[in-house]
Structure 1
Amino acid sequence: MPNSPADPAGTGLDGLAGPDDLTGLDDLADLAVIGAGPAGTAAVNAAADLGLSCVLLDAGALPGGQFYRQPAPGLRAAEPQALHHHWPVFAGLLRRLERHRAAGRVRYLPGHHVWSVSGSAGQWRVHAVGGPEGDTALTVPARAVLCATGSHERQLPFPGWTLPGVVGAGGAQAMLKSGLVLPGRRVVVAGSGPLLLAVAVSLARAGAEVPLVAEASGYAGYARRPGALAANPGKLAEGAAHAAWLLRHRVRVRTRSAVVAAHGGDRVEAVTVARLDRDWRPVPGTGRTVACDALAVGHGLLPQLELALALGCRVRTLPDGSPALEVDAGQLTSVPGFWAAGESTGVGGAELALLEGELTARSVASALGRAQPGENPGRLRTLLRRRAALRGFAELMAERHRPGAGWADWLSADTEVCRCEEVTAQEVREAVDELGAGDVRTVKLLTRAGMGWCQGRMCGPAVARLAGGDSDPAGTRPLSCPVPMGLLAQGADD
């Protein structure tokens, strides 16, 4: 597709802006894909290649998910590829998607939040809300469903984390990618996980001063699994490139260190950074103050599982303690007719998500009797082998950056753990120590932690750990996003 002033990079984004005509959505599609990130986009393209009729629903205004988040068309970004890795892969996905859409093989519905999935294999109904006010109901019938809902950031609270200017590490990157803005001019990057290095490089390249990257874990432990590193030389090279760039530009990286407090009035003005012991407890006497006007902090990513859990899909526990969907070799969950790919099966990056999306399409086509004769078995073996290698590296990352139990020592009694309901660490601890709460649900009933607008996405991991566990997938609510009561009432009348 040739470049145009509205589409300077030749991605096809201008053609993909806006939903397709909703006429005819009552027809039973072969596959409904929830999420237009790398996994969902790869799956819908591969499924359409195999002759399946598909509907692609996504909450975003443009395809790409969090990894390939795009600037709004109105910003007229001249070089959006400068903010991304592997841009040609993404551009190719978009061109394929537009061709399938033009041919009628794919119906693309951006700006639609899927709040529930009902039915069973062969007769699924995907329920979504859309429209400018989020008050337009939509139901898509499909023979098979793919959950490619991605992930969200894990946040661990500390004194001052609610100050303006404190944002998620992924959130800072999203601001840059979609809004072309920086969270501040002098930004400390902190938390744990490989994302921190990428965020620091992106912010610094965009003009921010990054005085420090504080990594609560370390990188030396990766060497204990040489097999996983050898099987993924690209991952090792990417990490080394980020580290080398930061070194050249004099951005200091401190491992075994964390921001344990943020300070300021109307917004953050400085942070306290302390050394951590092996259990992530601050080492006394090591705290020092770093001036900044923004803090980008995050402790990895958590799979987004609400839709799948509401259907009863089985989960497994990842090495960092977080839950992920259990799938077979073809990405099929424990619920017949319901597949999952990408971060919902365990956070592993865009390359893994792309592979799992293609594997899902092949698996769905086979289940629906649409497998192509003479299909190249070598391609399938390559996909399975590469998926195993990438999944092994993902497990290594989760293991090396698992939050230590001592992080709770960062908290003061009045630190808000649940921001929405303003529940403090002391209130959660009293519920556990004095009132006998032993799980997230009981803590929620006693304190209202997790009952606010985010439905526990921000505070859930912290509350669970203060209650003595890692996570509580059973505590997920049946509606994955807010739904107007009027729409629910209409559904009941139907």
Structure 2
Amino acid sequence: MSLPEKLYTAEQTRLLDSTAMEHYRIPGMTLMERAGESAFTLLRTRWSKLRRLLVFCGIGNNAGDGYVLARLAHNAGLAVTVLAVGEPDRLGGDALQAYELCRDAGVDILPYDGSSTPDCQIMVDALFGTGLDRDVSGHWRQAIQAMNQRPKRVPLLSLDIPSGLHADYGVAMAEAVEATATITFIAVKTGLLTGAGMDYTGELFFDDLFIPAEVYDTVESSVRRLTKTKMRDLKPKRKPSMHKGEAGHLVVLGGDIHMGGAARLAGEAAYRSGAGLVSIGTHETHSNCLHNTCPELMVYGVASLHSARELVEKGEVVAIGPGLGHDSWGRYLFHATIDLPLPLVVDADGLNLLAENPRKRDDWILTPHPGEAARLLKKGTVDIQRNRFDAVRQICEQYGGVCVLKGAGTLIAVDGSDEIYLCNQGNAGMATAGMGDVLTGIIAGLLVQKLRPMDAACLGVWLHANAGDRVKESQGAIGMRASDLMLEIRTVLNHL
């Protein structure tokens, strides 16, 4: 089943679960059986030739899912061993019933004492569910470490969520299982798709367990996943008679000494996103050569406040920050433009200078990575990553406009709304110099085509991530350069 658009917290998922049971009379054991069967079906489909199975079970409902899977695997002829972490007599309700059925079916259930694990071809993690809210310790932590120390040839499937991962924020609670794949049930939890959560989740699968669609209308979710269908609706429209002036004139300000390439990447990315005209205001040192590999760029050497403002007045949107630096040249460029009545996209050192000179506007898009977000909020980067959802909301509240909090599972929010959009596309090959400059150019290129700031940010993030994924698919992730995305941006946008 494909991933849904709406994402939920652990508490919201529990409300969905209880609504299904109480108002739609779906027994908890029925949901547990469906979860175990769904996970077993995935296991047999994904790793059809593997026969020796080791299942780690805890003492909650997540363990119940594991016991159902173990029983089904045993009945199908697989060699199954369950390691019970914690005393099974601490189980209750449906999970206890699942354990008893598994035991009575003849499955080997052994107490886990922290020693070496039995040999297996595949592991299943059914230790903790979404209710974990404190650091893992004792035998529980040893069990997670044992799963993570498995041989590389042994895949691991986590049920609902990798044990030890915070379901809402995607941070490890001292230790978390590094899964090959995760199958999550009823709702996709927000922590699976942002920040470090993506390091632990592996390939993500989803099953709604046949919960009626009406159940999802009873619990409001404020987090949405960017989908191709929604992005198609945001694509800029073009009339047959359109000319370049109608596609917008963007001004990119940046490119101090030794950093001219950043502004050039942003400029070309804007063109690939559909901007009609792109002017670059950059340091005089390289203004004569910056357009050599992209002759469509109009490049101006900027040496004074007057020349900066004169250039900005030619444009309809300004992107400031790529390669801007924080020396005197970058600072006067920043102060020359930051309060002008034009929509802005602010990135890189533009954000660092903004952190030193805070102000609030409703017509700009801020695109910080976690380090820049930390400076904007006067916090540590660890604090930002610990709760990325709160961080993106706080930046919007303090600075206004739209904020794009970059990183794995990029988040997009707008001041005055609780709604947050999440992009789960993109890949680790994009962790290279210039990728943020390309994103700035894409977003600014869409904004200058008269998209609303929130729409330009969402579509820009989605285009950027999917272009990176296309490069990975065709050439691999390692060695990817920001400039490799240029033609793919155009392809992804035109095929929406």
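Read-outs throughout are calculated quantities, based only on the coordinates presented, and are distinct from any laboratory measurement. This is a predicted model, so every value here is computed, not measured. Cβ atoms are built from the backbone, for glycine too; each structure is taken alone.
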(request) Compare mean count of other Cβ atoms within 10 Å over residues 134-141 across structures 1, 2 and report the one with the greatest value. (result) 1
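Supply the structure label, taken from 1, 2, corresponding to helix-only ellipticity at 222 nm (-39500 (n - 2.57) for each DSSP H run of 4 or more, over all residues; to 500) with the calculated value -9500.
On the way: 1: -9500; 2: -12000.
Here the read-out was taken from 1.
Out of 1, 2, which one gives 19.0 for mean count of other Cβ atoms within 10 Å over residues 38-45 as computed from the coordinates? Mind dumping the intermediate values first?
On the way: 1: 30.8; 2: 19.0.
Answer by label: 2.
Rank structures 1, 2 by relative contact order in percent (Cα under 8 Å, 6 or more apart) and report only the one at the top, that is, the highest.
Details: 1: 17; 2: 12.
Greatest value across 1, 2: structure 1.
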(request) Assign the value 17.5, calculated as Kirkwood radius over Cα pairs in Å, for residues 54-189 alone, to the correct structure from 1, 2. (result) 1
(message) To test your reading of the models, identify which of 1, 2 gives 24.3 for Kirkwood radius over Cα pairs in Å when calculated.
(response) 2
